[in-house]
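Pasting the structures in now, so scroll down.
Only the coordinates and a few stated rules stand behind these numbers; no lab work does. Predicted model, so just to flag it, every value in this text is computed and none were measured. Cβ atoms are built from the backbone, for glycine too; each structure is taken alone.
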Structure 1
Amino acid sequence: MFEFRFYEIWRSPEYVDAILNGCLTSFTLTLIGGITGFIMGLTLAIIQLPQNPAIIRLASVSYVEFIRNTPFIVQLFFVAFGLPLLLDYQWSFTTSALLAMTLNFSAYFAEVIRAGMNGVKTGQYEAAASLSLTRWQSLQYVILPQALANVLPSISSQFIFLFLTTGLISEIGVEELTWSGRFVADRTFRDFEVFIVLTVLYMLMVYIYLGGFQLIKRWAFPWWSDRR
């Protein structure tokens with residue numbers, strides 16, 4: 001019968017520090033990548049509005065489709081090993097991972113936000129125009145608040161899904177949670193116990209993120225919560 005030996009993980013301060021640092025790295029990189037990716041995705045979605053010139057709309061759509069239809073690991077390797085060759089500049093693998101995550105997040109967020117803006121009823125645009133609001137005022141005060149409130153559950157789900165794929169950044173040597181788990185498992189030979197611990201830690205971080213999205217919903221869209 002299999003005997004669990006979780007104490008093998010905790011017996012060394014080095015292993016504990018590796019796992020805790022891995023948690024912090026995964027959490028921080030995903031948070032920063034998510035915020036910057038959201039800002040970039042919002043910009044990409046706005047660019048795709050029909051009022052904008054066709055050439056920049058095409059550029060935005062092409063970028064989104066390219067990112068969404070290529071594996072994250074390919075994007076990661078290109079950013080980590082390809083861009084430094086093209087630009088003749090070397091940066092850390094952590095920076096490469098953050099950049100790749102931002103680019104990846106932005107494309108998925110752009111598509112969700114675009115769908116949210118398309119879902120706003122035509123009457124809302126007409127109401128904004130009747131109040132003599134400019135195009136940007138209509139977007140800022142009428143369209144985007146409704147669109148973002150409507151797609152916030154989709155954004156949070158997409159964010160969590162993308163977070164759970166970021167273990168791939170360990171492939172370029174970033175010492176995040178998956179890398180830390182491999183580090184401990186290779187030295188204790190207790191792979192099963194290590195990855196049970198990693199599963200629990202990933203779930204805890206997911207619930208922290210979900211709690212954060214609930215706070216954002218109550219703070220940014222209280223009127224939408226009441227409406228529901």
Structure 2
Amino acid sequence: MSASLGIHRLQQVDRQIDHARAHLDNIRQTLENDTELRQALKELESAQLSHRHADHALKNAEAEVQAQKIKIEQAESNLYGGKVQNPKELQDLQKDILSLKKHFALLEERELESMIQTESAEINLQDAKTKIELMQARLGSEHKKLIEEQSALTSKLAELTEERAATLAPIENNMIQIYENLRQQKKGVAVAEVNDSACNACGASITTALQQNARSQKQLAHCPSCGRILYVN
């Protein structure tokens with residue numbers, strides 16, 4: 001067996017490991033950082049706050065209307081109760097009642113506006129709640145699939161780790177070091193196959209003599225252009 005064959009197999013396993021780890025990272029980020037759900041939760045919080053404010057304003061408006069109604073009833077009771085006989089005082093009471101009723105009408109308008117705003121806030125709040133419920137149901141299904149995939153990938157990664165250890169065993173330490181250094185330098189691709197007398201990583205021509213060296217059992221051959229370890233099938 002050529003020295004490059006073991007290194008080539010090691011790279012195949014490492015690339016599978018890299019792919020599995022990258023996929024696991026993506027799944028983890030999706031599960032932990034769902035932007036769409038966070039935005040929907042913010043909208044729900046805003047709708048809840050608006051509803052509280054509208055409800056509070058409505059209760060205040062209702063209280064003001066009720067208080068004004070009591071004032072009018074008391075003033076009319078004084079006017080028609082017979083206790084006040086002085087014409088000037090009666091005239092003043094009539095003016096007060098008229099003023100109270102005008103303000104009462106204004107308060108009723110405000111109460112109606114508050115009712116409309118509260119109804120609108122209730123609709124918005126219910127829409128936000130429904131949106132969250134639907135999204136959580138959908139994401140629950142999607143997240144379930146992701147969690148299942150995460151579990152499968154974790155198991156696969158454990159198998160690949162064992163396979164890597166077995167692949168490493170027959171390879172000399174100095175060759176492993178060369179491979180690891182090249183992996184860091186060449187973005188994870190330390191070994192290049194030779195196809196049609198060319199390096200498949202950079203396209204450089206590989207002489208027959210260099211291809212023969214790449215089949216050596218004792219040493220590694222490198223591409224004269226990109227420096228990667230050459231593997232000839």
When relative contact order in percent (Cα under 8 Å, 6 or more apart) is calculated for structures 1, 2, the one with the largest value is 2
Name the one structure among 1, 2 that distance in nm of label points 7 Å out along Cα→Cβ at positions 34 and 90 of 7.5 was derived from.
2
On mean count of other Cβ atoms within 10 Å over residues 10-17, which of the structures labelled 1, 2 is highest?
2
Origin of the derived value -24500 (helix-only ellipticity at 222 nm (-39500 (n - 2.57) for each DSSP H run of 4 or more, over all residues; to 500); candidates 1, 2):
1
Matching 15.8 (mean count of other Cβ atoms within 10 Å over residues 178-185, computed) against labels 1, 2 points to structure 2
Read-out mean count of other Cβ atoms within 10 Å over residues 18-25, computed value 18.2, structure in 1, 2:
1
Out of 1, 2, which has the highest value for volume of the Cα convex hull per residue in Å³, for residues 26-129 alone?
1
State the single structure among 1, 2 that was used to calculate Rg/Rh (Cα atoms, Kirkwood Rh), for residues 146-193 alone, giving 1.12.
2
Top of 1, 2 by FRET efficiency 1/(1 + (r/R0)^6) of positions 50 and 154 (r between Cβ atoms, R0 = 41 Å, to 0.05), largest first
1
For 202 (volume of the Cα convex hull per residue in Å³, calculated) the corresponding structure among 1, 2
2
